[in-house]
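Peer 1: The following blocks contain the structures, represented as structure tokens.
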Structure I
Amino acid sequence: MKKTLIVGTVAYDEIETPTDSSGKILGGAGTYIGLSASIFNINPSIVSIVGGDFEQKYLDLLISKGIDVSSIEVVSKGKTFYWKGKYHKDWNKRDTLNTQLNVLADFNPTLNKDEKESEIVVLGNLHPLVQSTVLNQIESKNRCVILDTMNFWMDNALEELHNVISRVDIIIINDEEALQLSGKDTLFAAAQEIMSYGPAYIVIKKGEHGAMLFGKTEFFTVPAYPVHKVKDPTGAGDCFAGGFAGFLAQCEEVNFQNLKTAVVHGTINASFCVEGFGTSSIQNLNKEKAEKRFKEFKNYTRY
């Protein structure tokens, strides 16, 4: 079994939608990725930082899912990263109402010996310099590094982001970000351009329209799983990455065939995420529920 390392935020979120609001709840990219990946029983490790205000019950929840939280640093006198957002009727549009970096502002991840030997490394959406700090510590020769990023870093740390991209194997971004990063006007051209920066593969997420996987000479696409009612899309992309990485951690090798199946598992896990507020749905997900939906999805897409 491959050691799976997740580096990302463990945080508090507050979410408003046209019909409901969550209050302060568990959030953060590292949390969503970890919960999503954990259904594959791969015992992932999360490297992150929280404040003394972070409730023990949330750490206990992660532990109960088989997630190693020993590298989540607790700054007793600090406050946990906080994000508040509001969604429009069009789920693709949201406004950030409040962001408080708090302890995340001084996050400088240090890996232990086991984590340095990780073979599946998921770099959640963080400053590219923090992602580079992690990569500098990885010692495993047989590794697969998966990168998530967003347009904020393209606007504010592009040079540092390019440096990280040149060192990873797979990048997962959405369609808007792919076009911005590449400067191209089609997703096929964008994928080829971004792969020229270094990654062997790129996954382009298209929200309710599914996802696309590109290799140097190969291509695969899937629709989204048909969710009847969306409650909250927060974390769906991270759950995609968690399902994707979690499945890969079970595979003997990273090849295009396994990556195709990983994309489907990512799609399935993301579909569960949007059905509840925050992490509520994904934290109740198990392998049996996911497999049932995986089989349904296969019937929907086979012809």
Structure II
Amino acid sequence: MSMSIAEATAATPRGLIHYADAGEGPAVLSLHGAMGGTDQGMILARVTGADAGRVIAPARPGYPGTPLSSGVTPEAQADLYAALLDHLCLDRVTVIAVSGGGASALMFALRHPGRCRGLVLVSTCAGPQPMPTPGGFRLFGLLARWPAFAGWMKGRALRNPDRISSRSIPDLKHQGALRADPVAMPLYRDLRVGMFDRLAERLPGTENDIRTTRSQSFALEEIGVPTLVVHGTHDPLLPYERHGAELVRRIQGAEMLTVCEGGHAAIFTHRALIVPRVAGFLAAL
């Protein structure tokens, strides 16, 4: 995204919310996943090609700049987004969400359908999914509050860019595709390295997302906005049949882009497949 990115915090009737704002034209609300923030919301829009117009990338509650008290539940987060749109004098947006951002995206479409032009759901949940707390997460959370640790982790990631992809994308073929992509690899590196900026401030939202994913259900049959689901068949966190395929089965008229052999990071490893489909969907709204 070549245009400048402005960041601000809005004091809404629903609470404080930090957001980034860039570009002009039809607006996309870009919702990041776990360990995210406004930076990752902007990366999501760029890697999927959803940044042709205006991009609004909020930090979801519990992430840098937005207190968790602004919206613990997906319902409260959806209402917070509507309040942000009021603040920005925006009537309607298209919502794109990845991973943990999907729960509040679904609730936004359910609670504020007149303000949701369409939904793009990338590697998101359709309902409850057992989500164990990652091993060592508690210790990681304690260390993350020590600035020297976050700095050391960021430096290690910068020194070993190939290791960034190999640890989180186990498939060697997909690692190679990512590293060969002149657009996706720099964005993936920025996402992984940027995570260590304000690291401690990304933990409350991540912990809340894990709790939500374990228990949240959605009235998917009641969603009435155009929807595109993008999901990898080898997603280890949110299995394809239980989540991606389930979203399409239950959301009336939903379109499906099945990413064969794609994992949870399919938007990076299969960017060339996904970008044209997202662009076509957005253009038809």
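Just so you know, all these numbers are worked out from the coordinates, no wet-lab data involved. No experiment lies behind these values; they were computed from the predicted model shown. Cβ atoms are built from the backbone, for glycine too; each structure is taken alone.
Peer 1: Kindly point out which one of I, II the value 83 was derived from, the read-out being volume of the Cα convex hull per residue in Å³, for residues 52-91 alone. Kindly include the intermediate steps, with their values, before the conclusion.
Peer 2: Details: I: 112; II: 83.
Considering all the candidates, the number was obtained from II.
Peer 1: Taking distance in nm of label points 7 Å out along Cα→Cβ at positions 4 and 36 as the quantity of interest, name the structure among I, II where it is greatest.
Peer 2: Numbers: I: 1.1; II: 2.6.
Max of distance in nm of label points 7 Å out along Cα→Cβ at positions 4 and 36: II.
Peer 1: With helix-only ellipticity at 222 nm (-39500 (n - 2.57) for each DSSP H run of 4 or more, over all residues; to 500) derived from the coordinates and found to be -10500, which of I, II does the value describe? Provide the component values of the computation, followed by the final result.
Peer 2: Values: I: -10500; II: -12500.
Only one of I, II returns -10500 for helix-only ellipticity at 222 nm (-39500 (n - 2.57) for each DSSP H run of 4 or more, over all residues; to 500), namely I.
Peer 1: Next up: For Kirkwood radius over Cα pairs in Å, for residues 204-259 alone, which structure out of I, II has the highest calculated value? Could you put the intermediate results ahead of the total?
Peer 2: On the way: I: 12.8; II: 12.3.
Comparing I, II by Kirkwood radius over Cα pairs in Å, for residues 204-259 alone, the maximum is at I.
Peer 1: Here mean count of other Cβ atoms within 10 Å over residues 236-243 has been calculated and equals 29.9, so which of I, II was it run on? Could you put the intermediate results ahead of the total?
Peer 2: Working: I: 29.9; II: 16.1.
The correct label is I.
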